[in-house]
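Student: Right after this note come the structures.
What follows is calculated from the coordinates using simple rules that are stated; it is not laboratory data. These numbers were taken from a predicted model, which means no experiment stands behind them. Cβ atoms are built from the backbone, for glycine too; each structure is taken alone.
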Structure I
């Protein structure tokens, strides 16, 4: 399926705010399951988080572009880079609770799971405790979830839902 993509740079510095904005836009526009919404870290003189949306039709792309422009956002055609962190993707809403690796892969657009510090993929029946927060990354054209070992031989996604800000106790 052909994807039509655009990039929005809302000037955000926080991933959680970027996630919320992507989810608000998807809800407001009633975007379908075939949509991918990603965050992209922009480095340089003004570090920030850009957003990308990839949709299945040119008509939908025009609608999304119009709405975002009406909200005051600058919109550009295409993706900012090929390694976005996926927030919206087919099957994302079904990845709740505890699933096997096989269930995770069959229910979503995620292509594979890697485990930090482990060579090779996890066994298909390995449990993954999603914490209702599954954020895979694009790597070489594949959507890859990085997980880490957890208690009882299970896995958890590497990214935690509510991270403690750096230096929170200072």
Structure II
């Protein structure tokens, strides 16, 4: 079943008018959400002060990992307010966990995975997802594992919904 996060991601993709498998153009996504995208040789970070929003991307990383970092930082911009500097470590950890979940689902959305024919072999599926979504091999492997755990937990629902195209909340 689709989680609330997966439904939210599908709606964001609808706003971006992305309906099929492709590497995200992070410049276009940033522009759509009025976020300045800045490449610097520093750890990737997100800032939102008053009405100005920016994501700093580590220019030392390869484009695949930059895209992954962008998806993580985008969550902080869209869903979190303030800075983590003076927050309790458990609250900070909760926000980081949310951003990590968002990152995987935004970079490789479930609603698109449901529409494509993923190769049956893990040895073919991971490189296929990696190249078509523009993410690292390790990232694609982790996301495919997340997706397949959901399919195993809900096989009847998955195969029914794959052909119906409906979206339900978990």
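Student: When distance in nm of label points 7 Å out along Cα→Cβ at positions 63 and 103 is calculated for each of the structures I, II, which structure yields the highest value? All intermediate terms of the calculation are to be shown ahead of the outcome.
Tutor: Details: I: 3.3; II: 2.0.
Comparing I, II, the top value of distance in nm of label points 7 Å out along Cα→Cβ at positions 63 and 103 belongs to I.
Student: Match the computed value 20 of relative contact order in percent (Cα under 8 Å, 6 or more apart) to one of the structures I, II, and report its label.
Tutor: Answer for the origin of the read-out: I.
Student: Tell me which of I, II gives 11.5 when you compute mean projected area of the Cα convex hull in nm².
Tutor: Answer for the origin of the read-out: I.
Student: Tell me which of I, II gives 0.75 when you compute FRET efficiency 1/(1 + (r/R0)^6) of positions 87 and 119 (r between Cβ atoms, R0 = 35 Å, to 0.05).
Tutor: On the way: I: 0.75; II: 0.25.
Derived from I, not from the others.
Student: Using helix-only ellipticity at 222 nm (-39500 (n - 2.57) for each DSSP H run of 4 or more, over all residues; to 500) as the calculated read-out, with -6000 as its value, let me know the right label among I, II. Display every interim value, and only then the final one.
Tutor: Numbers: I: -6000; II: -18000.
Checking each candidate, the match is I.
Student: The value 2.7 for distance in nm of label points 7 Å out along Cα→Cβ at positions 31 and 79 was derived from one model only; which of I, II is it? Can you show the working numbers first?
Tutor: Working: I: 1.4; II: 2.7.
Of the structures listed, the value fits II.
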